[in-house]
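Quick heads-up: structures coming right below.
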Structure I
Amino acid sequence: MAVFSGAVSAVTVSSSPVVYVNGDGGNDNWDGLSANYNVTTKSGPKATISNATGIVDNGGTVRIANGVYTGDSNGNLYISKNMTIIGQSRADTIINTHFIDNLQAGLSLKIFNITIKNAESSAGGAIVNSGDLTLEKVSFIRNSAATNGGAIINYGNLSVNNCLFSNNLCNSNGGAIANMANANLTVNNTIFEYNNGSAILNYGTANFYRCNFSKMGNGGAAYNYGMMGVHFSSIIDNEYYAPTFTNDKTYLPKATLDASYNWWGSNDPSFSTVDTIFDNWITATLNSSTSIIPKNGHALIKFDMMHDCNGNAVTGYIPDGIAVTFRTTLGNITSTAYTINGTATATLTAGTVGGLASIVGNLDKEYRGTTVTIDVTAPTAASNIKSGTYNVNKVITLSKNKAGTIYYTLTGATPTTSSTKYVGPITISSSKVLKFIAIDIAGNKSPVYTYNYTIDKTAPKISLTTPTNLKTGIKRTSNIVIKFSENINYSTYYSKITIKNSSGKSLSLSKSINGNTLTIKTSSKSANTWYIVTIPKSAVKDKAGNNLTANYSFKFRTGS
C-alpha cells in the first residue's frame, strides 16, 4: 500500500519548512514544529513519518528522532514534493519497513543518517526511486526483493555517499542496488558486504568510486548490461559462486564494465570476471621514511597503495578506513593503522637494542616488507690540537669515528643542529672556546666536546730589576731579582744568563723561576766592583712560548 506524502490526520495543518518526528514521544495531532512538546504553545513532534512528510513544505526538512519506526504509517511513502529527511543518528534512527514506495520523477529527496532494515518488496526492498535521490550515511541491512534491487531499485538519478549495504538479498539480480535502463547511479565511499544476487545490477549508467566490495554471495559484485565504471575501490573475497564482475552485452552490445585502478587483494591478482576491463590495478608497497634510526628514534612506515601494477602513480585512492596490520622483529611498531588517502602509516620506535628491523605490513593477506637499521651507538669526535695556550694561529681539524655530521661553536655556546656545520679545518687566530658535537646518520648524538684555545702573541717584558740599573752600594751577598710582565718559564738560552765583572770574568751563579720572578744567586761578589747582568732574549719565555724581543742587560756596583 502506498502512503502519499500528502496524507495527514484530520487536524489543523500548519505548514512548516521543518517538521519533527518522535515515534516514542510524538503525537500526530501536534503540529510537528518542535522536537519536544511545549505545554504553553501546544507544539510538539509528530508520531509518524508519513504524517510529517505530508505537512512539510516543498523543499522542507523532516527530522526524525532516534527510535524504531515500523508499519505503513512510517513507510510505503509515495513522495510527491521535494524534501530532506534527516535521522538523529545513523545507528539509532531505524526504519524497519519498506520506506519509499516511489519518489516521483522530477522530484528531489535527500536522506541522511538513518538505518533501513528488514524491508521487503517485490522490487526495491527498501526504496523505489524515479526522481533525484541522494543518500548520505544511510545503512541498508537485511532488506530483500523478489525481483530486482534487494535494497533499492532506481529508475531516475541516484547518488549514494558514505553508505552501507549489508546482507541484502534479491532472488534475481541486484542484491543491493538495481539501476535500470536510462537511470544514473553514482556511488562514493560506500561499503557493500554479504549481499546476495550480485551487489549491483546495472542496465543504465553507474559509477563507483572508493567503495568496498567484499564477501558477496551468488552473482558476485556486479552484473552489468549498461555502462559501468568501478575505480579506486577494494574488491576482495567475492568469488564464491560467480565471477566478481560480469559484463553482459546481450541487452546493450556496447555495454562496458571498466574495473581498472582497483585493489583486488593482491599485487598479482587472479581475476574472476567476464568481459571486464582491468588493464591496470592498484598494488601495495611498504616504505620507510628513513633507512636508519637512533636509539629511541622513530621511523614512519607507510603501506602505500598509490601506484598501479606498472609502477605509475595513480591520481585517486582506495577507501579510507581499511585496516593494515604491522609487525617488526626489532623495536616496537603500531600494530594496526587505517588507510587515509591511499596510505596506512605506522610508527616504528627503536629501543636500546641495535640491529636490522624487518617490518611487514599486511592488507588482505598481501604481505609487504621493508627493513630499517636501528643504530644505538653514539659517535665520538675529537680535535687534532689539544686545549692550550699558543703563540701562533692554530688550524683545527675535527674528526669522528663514523659517518655523520659535526656541528660547532667558537663562543662557548652549546652546539646544536642549528650551529655551524663542520666542513673543513678551522683557523684559530685569537682566543676561543671551541665546542662541538657529532651526530651520526641515524641521529645518535655524541657528548659535547670542549676545547679552550688561548692565542698569545705578546712577548714578556722585564718590568723591574733589583738592583736597578747603575745602582751602587749593593751588598756583596744580595740576590739579583728580575720581575717580568707575566709568568715565565725557562727557554733555550736559560743557561746563557751571566753576571760578569768589569774585566769580563763570570760569576758562579744559580737561578730559579717562580711565577713572573727570576732570582739569581751568586757565591760571592768583590767589593767596590761593577757587575753586568745579561739575559739573552731566548733565556725565558711565557706560557705561550713567546721569548723576550731582545737581549736585556743592566749593571750595578757593590759596596765595600
Structure II
Amino acid sequence: MFPETKNCQNCKKEFIVAPEDFAFYEKVQVPAPTWCPECRTRRRLAWRNERSLYRRKCEKTGKEIFSMFHPSASVVVVDNDYWWGDSWDGIEYGKEIDWDRPLLEQFKELQKIVPRPARSIQKSENSDYCNNGGSIKDSYLVFTAENVERTMYSVAIWDSKDCMDCLNTFFSELCYGCVFCDHCYNCQYCITCNDSNDLLFCKNCANCSDCFGCVNLKNKQYCIFNEQYSPEEYKKRLSDFKLNTFDGVQAVWKKLLAFSQNFPVQFAVHDNRNVNCSGEFIYKGKNVQQSYFSTGENCKFCQLVLLPQVKDCYDYSIWGNNAELMYECAQVGTNVSRIKFSFDIYPSSSEIEYSMFCTSSDNLFLCAGLKKKKYCILNKQYTKEEYEALVPKLKQHMNDMPYTDAQGRVYKYGEFFPPEFLPYGYNETLAYELFPLTKEEAESAGYFWREPEKRNYQTTIQAQDIPQSIQEADDSITQQVIGCAHAGNCAHNCTTAFKILPQEFAFYRQHNIPLPRLCPNCRHHERIYWRSPIQMHERTCQCAGEKSENRAYTNTLKHDHGSSHCAHTFQTPYAPNRPEIVYCKECYQEEVA
C-alpha cells in the first residue's frame, strides 16, 4: 500500500494519507477522511466549551442553573440532577427513519429536542461555577479538573488543592500562576517545573527549591537567575525585587522572558519513557504520532487524551481512561471501545456511531441523550437483529444521500458532525484557543460566532487605581467592582469588570501576592502564551557545536557532534520565526542533565 495525497474538502490544502492510516481505517471499517488532520481537529474541538458558563433555567423544572449553553442556544438544557434522574427516558424522543432525507439532517433535528445536561461535571461539592470535571470541592471557576479542592480560576488541573490561576498543573498544592507544573508545592509564576517547592518565576526546573528567576536547573537550591547564593543572601536579595507589588511582578516577568531566551528549549515536551512518538507533551507513549498532550499506544492525530490506557485510536480528542479503537470522537472515555463520530459518550460504552450525550450504552446509531440502552437508531428501540440489518443500509444511505452544509461541504459516512450543528459560538470553545480565528474567518468556515454580551457593570475602581502592594489593600476591596485593564479591547472574551472574592483576597494576603488588574478570562489567555501551539513545524537542531546558532548560549559540555552543527531534524511546536533556541532531545539533555 502506498501513501495517497488528498485535497482537504475544507481548506483545500493537500494532505497525505499514509499506508498505516489506511490500515487503521480498514481495521475500524471507515473510509479515508476528506478533511486534513488540522481541520478535523478544529472541527472536533469546537464541540468543547471549556470555560463559558451562563445563567439560564432548566427547561423541565424551571430551576435557575448554570449552564455551558447560552440561553439563546436552540437546545433543551436541563439541570444535571434532572438529567441523571429516572423521570424521563430518551426513548420517548425516538424517530422513525425517513429514507427520503439525509440522515444527519434528521439527527440534527433530534439532538435539538432531547434534553442535555447543563454542565459536564460529576461529584462536585460547593462548586457550581465549575465545568468539565469530577470530584471538585469548594472551588470556583475551575474547568477540566479532577480531584481538586479549594482552587480558583484554573484550567486542566488534577489532584491539586489550594491553587489559583493555574493551567495544566498536576499533583500540586499552594501554587499560583503556574503553567505545566507537576508535583509542585508553594510555587508562584512558574512554567514547566516539576518535583519542586518554593519556586518563584522559574522555567523548566526540576527537583529544585527556593529558586527565583531560574531556567533549566535541576537539583538546585537558593539560586537567583541561575546564580548560586547562600540561604541568607538569597532571602536578602529576594526582598530587593518587591514581589509584593504589581510593578515588581511585572518587572520580573519582563526580565524572565528576556533571560529565558538565552537558554535552549527541548524541541518538544516528551516523557523519557516514550517509544517512537511525535508531537507535543506525549506521556508514556508508544507509537503515538502527530498528537498533542496525549498518552497511548498505536495512536495518531490525538489531542488531550491523557488518562491511560489508550490504544489503537485515531482523531480522538479529550479523555481516555481505558479507551480503544476510537475514531473521530471528542469528550468520550472511561471503559469505551469502537466509538466513532460521536461526542460526550461515557462510561462503559461500545459500538456507538454518530451519537452524543449518551451513557453506559452499546450499539447506538444517530442517538442523543440515551442512558443504559442498546440497539437504538434515532432514539428508537430495535431488536438486535433489526439493528444489525439496518446499520449497513444506513451507512449506504449516508453515501447515497449525504448531508450538505451551507458551505457546500459534503458529509458522507465517515465525517464528524458539521460545524453548523454546534450549540456554541466558535469563540466559546477550545478550538478558538488552539486555532484562533477572527469572527469573519470563523463565519466563513461555517462556524457561529457568539457576540459579547453588553455589560453594564458599574465599576467602582479602575485597575490602575488598585493598591500597588497587597499590604496596602484592606477587606473593602472585596466590595469593589474592578474595571479590567483590557476594558474589552482584546480577543480574550474580556468581561470588562470583575470582583475579588473574600477567600481569594485571603489567598493573596497569605502568599504576599499583589491584586490582579485583569479579569479571569484575560488572565487565562495571558497564561495560554506559555502553552505550546498545536501546530508542528519541521526544523533542525540549533546547536552549532560549542554554541547555539545565534551565539546567545554557550554549551556546558562537548556534544557527540563535536564542533560541527548538529544534524538532527524534528517536528516541533516552535515555529521558525520564534525567538527560542530549539535543541534536539540529545543536545538538550546534555545541557540539562
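At-a-glance table
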| quantity | calculated |
| --- | --- |
| Value 6.5, calculated as distance in nm of label points 7 Å out along Cα→Cβ at positions 136 and 432, assigned to which of I, II | I |
| Source structure (of I, II) for relative contact order in percent (Cα under 8 Å, 6 or more apart), computed value 11 | II |
| With helix-only ellipticity at 222 nm (-39500 (n - 2.57) for each DSSP H run of 4 or more, over all residues; to 500) derived as -500, matching label from I, II | I |
| Given 0.95 for FRET efficiency 1/(1 + (r/R0)^6) of positions 64 and 192 (r between Cβ atoms, R0 = 41 Å, to 0.05), calculated: source structure among I, II | I |
| At a computed 4.7 (distance in nm of label points 7 Å out along Cα→Cβ at positions 248 and 296), which of I, II | II |
| Structures I, II, by mean count of other Cβ atoms within 10 Å over residues 144-151: label with the highest value | I |
| Cα extents along the principal axes in Å, for residues 320-471 alone from the coordinates reads 71, 40, 26; which among I, II | II |
| Among I, II, structure where Rg/Rh (Cα atoms, Kirkwood Rh) as derived comes to 0.98 | II |
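Taken together, the values in this text are just the output of simple stated rules run on the coordinates, not laboratory data. Note that the structure is predicted; figures quoted are calculated from it, not measured. Cβ atoms are built from the backbone, for glycine too; each structure is taken alone.
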